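Bear in mind these aren't lab numbers, they're just calculated from the coordinates by the rules spelled out. Predicted model only: the values in this text are computed from it and were never measured. Cβ atoms are built from the backbone, for glycine too; each structure is taken alone.
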Structure P
């Protein structure tokens, strides 16, 4: 499909935002932009692509697990505190990251379905 992000790009992007939200919970101000928002897919030979893909999935898995740990440790009273450098609170940000992940999961499902149809 032309002019759309690939599944790999969406997985990288989702990991970036899990890390960004985790950092914000820790008090950092961060706003991924450009290639830091949508990192390029690693250039690799066909033989190395599977290893690079596994590394990307592992990175997302770690980023998501770290985010879950940070949210689990976040005291409820901090949910109404303002996110560093933002005009919204932690509760709003956490709802946003959840919606963001669901949105991209839907995109990935559509891309997988389109790929299966194209392969038939």
Structure Q
């Protein structure tokens, strides 16, 4: 039997997080404890629209798109912020992506950016 949060509690917490933290920034290595390390050359934060949490998980409901990225890079991590600039970082994570070239668009497809909490079963 797994231990963790009650599913409804996890959903409430994720709902609070995803209404507060709505901007995604890309990183080329671990963002660190403050979310400010290893920021990609493509430093723009893009707004994400989160769905309704269910079962301790939530995902984006629309593509998250960076148009015409500024450098050839390999994005490995992301951070999620309260504002498009400045603001505070709420959480970070890893991504699996292909390398991009200068001028490419980079897309995290609908349903592919997720946040989850461990729930009891």
Structure R
């Protein structure tokens, strides 16, 4: 999910549909998503688990044509990420991993608020 969101926000930046403070916010969210993906990959590696390859993502036609369409899809992605962390939290036995997941969850909540605003 983090790689999906990171790729999505990178494409939004490249599309040139945002400027000024709005562009800064999208760049910041992108950077957070990629940091989350890196943190998860690092943790998986430390635990001896295989880090999945980055998939090829396909977004709906027109997604990057204007800010409104982009933000509508962003407003769909962010709650999915939030719910994924909420759903996984009870299964996390390590307090360190749980703390990291809650930290990412909180950032995703901030992203949702920023996108909705």
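With helix-only ellipticity at 222 nm (-39500 (n - 2.57) for each DSSP H run of 4 or more, over all residues; to 500) derived from the coordinates and found to be -3500, which of P, Q, R does the value describe? Before the final figure, lay out each step's value.
Numbers: P: -23000; Q: -3500; R: -25000.
Label of the source structure: Q.
Determine which structure produced the value 13.5 for mean count of other Cβ atoms within 10 Å over residues 49-56, calculated from the coordinates; the candidates are P, Q, R.
P
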